[in-house]
Structures are given as structure tokens and as C-alpha cells.
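Please go over the structures that come below.
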Structure P
Amino acid sequence: MGRDTAEDLAQETLVVLEEKYRQISRIEELLPLALQIVRFKMGAQRRKAARRGEYTAVSVDDVPLPDHAAGPALLFERNQMRERLRKAIGEMEERCRHMFRMKLEGMNFEEIRAALGAHSINTIYTWDFRCRQKLLERLGGSWDGEGRPQ
């Protein structure tokens, strides 16, 4: 237990003695009572530290941090997929290109409906489904580029 914690416990003990045991003035009664209060306070402090995991904490310097950077192979695959998507979307009809652009800009279906002037949001759902199906067909029926459905 560190010096700061010990000082805090001593101060808390004196506060308890002052507030609850003001009528005791003899040192023969006060000292055992103070030691018992400190013992209870120390136990509470240890339980609190155990609950918080302070005894089992690991230093940040001791934990190796994982490298989440994409490796060269993953970067190559992403670039290939990006180029395939650009080419496939570029060959699609204008409405599908606009829908994909608006979705990438973060617009929701209601905003897309208003922008495209559709009367029903269900129309937008249908157009979106058909555009995604067409895109999937242009990519060869798969998102992974190897012809396997996922």
C-alpha cells in the first residue's frame, strides 16, 4: 500500500472517530478502536482494488500491440476489387450509378427516393436490389472474383 493510500486511510479513520465516537476520550479505548477502524478500511480498500483489477493489471509497455495494417497481398486484392467495381459500375445504367453514388455518400433510402423522384420507397428498394444483382452479374456472379458464391 502506497504512502498516499495510507495517508488517506489514516485521515478517513480520524474522520470516523471524530464523527461517530466523539464521546470516547480515553486513549486506552481510543487506540484499539482506531486500529480496528483502520483494519476495516484497509480491507475495504483491498477489496475495491481487487474488484477493479489493480493487482492483476498488466503494464501497457509489456503488452505487444498487434499490427492491423494490411499486408501486401491484402492490399493487392483490395486494389483489384476496387478496379473491378469501378469498371462494372461504370458500365451500368445511369440510375444504378446514381444510386450507388448516393449510398456511398451516406444517404438513406428515403433521401434517395426524394432525390430520384420515386413515389414509393418500395420502388427504391426494388431498384437497389436489381442494381446490386446486375453488379454481381458483371463481377462474374461473385464478390471474391473467383466465381464462387459467398
Structure Q
Amino acid sequence: MTRERRLFVDTAGWMMLADGSDPCHAAAVEVRDRFLESGGVLLSTDFVMDETLTLLRVRLGLDAAERWWGQVDASPRLVWDWIDPERAVAARHWFFRWRDKGFSFTDCTSFVVMTERRLKVALTSDRHFVQAGFRVVPEPKSR
């Protein structure tokens, strides 16, 4: 049995994909499309879903949030992982351990899921993923 390839998608990744005016939109779409065309599956969490729906509503309006949900909810190429009590406890350990970082609690839940699933790469522009030891795509442009 072959192991399914998965790419974690963070809130910033969903925003890059949903907002055509985002400077990283085209690069994010290319990464996503190439990954899906190669047979990969996207993975995200209910906490990321919460953040994304809220941010879409605030930045782009409720209609944009509803369109995004209609697209992802219908996708057979997306798996949602849920943050249960055990994962929440593990996320709190991340959250309180790394006092010198600005990790959100949602970031920490994502780190827990990525670690459990042995995922090394996230579709995001959030530097916290790099600080936590993960790789991000699309690759950040050097300044």
C-alpha cells in the first residue's frame, strides 16, 4: 500500500489562494495545482478553517467566504483533521514552551498535526512555520 502524499495548508496559504490581489496568489496557485496534478492531497484543520472563514469574511466579504467554503467543502482532494483534546494539550505545550516566538495557538495546533502526520512542508507565507522547523511553499522571495 502506498502512502498518500499530503501538503498542509495554513490560513495564510488559503488566503493566498483565495485572494487574487495577494502578491503570492499566482505562485500559491501554481504550487497547489502542481501538487494536486501529481496525485497529492491537501490537508488542513478545523482551527485553520475557522481562521480562514473569519479572515475571508473580514477582508473579502461574506460572499467570498461562502464561495471558498463551497469550493473546499466539495473537494475530494482535501482532508480536514480535527483538533481533539489530546492535540489541544500538545498544542499548549508548543504554545507555552516557545516564549520567544509569536506562535498563535492555531499555529501550534497545526505544528502538532504536521508532526503527527510527518509532514515537512506547508503552503503558507507564515514565517512561524519556518521558525518551528518546517519548510514553506511557495518559497519566500529573498529581499
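Nothing in this text is a laboratory measurement; each read-out follows from the coordinates by a stated rule. All figures in this text were calculated on a predicted structure; none of them were measured in a lab. Cβ atoms are built from the backbone, for glycine too; each structure is taken alone.
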Inset, instruction - Compare FRET efficiency 1/(1 + (r/R0)^6) of positions 53 and 125 (r between Cβ atoms, R0 = 35 Å, to 0.05) across structures P, Q and report the one with the greatest value. - result: Q
Legend entry - distance in nm of label points 7 Å out along Cα→Cβ at positions 5 and 101 - highest-scoring structure of P, Q: P
Inset, instruction - Identify the structure, out of P, Q, from whose coordinates semi-axes √(5λ) of the Cα gyration tensor in Å was calculated to give 22, 18, 17. - result: Q
Inset, instruction - Of the structures P, Q, report the one carrying the highest value of distance in nm of label points 7 Å out along Cα→Cβ at positions 29 and 85. - result: P
Legend entry - Top of P, Q by relative contact order in percent (Cα under 8 Å, 6 or more apart), largest first: Q
Inset, instruction - Using the calculated result 45, 8, 4 for semi-axes √(5λ) of the Cα gyration tensor in Å, for residues 37-76 alone, pick out the matching structure from P, Q. - result: P
Inset, instruction - Tell me which of P, Q gives -22500 when you compute helix-only ellipticity at 222 nm (-39500 (n - 2.57) for each DSSP H run of 4 or more, over all residues; to 500). - result: P
Legend entry - Among P, Q, which structure scores highest (criterion: distance in nm of label points 7 Å out along Cα→Cβ at positions 21 and 45): Q
Legend entry - Entry that produces 61 once volume of the Cα convex hull per residue in Å³, for residues 13-60 alone is calculated, selected from P, Q: Q
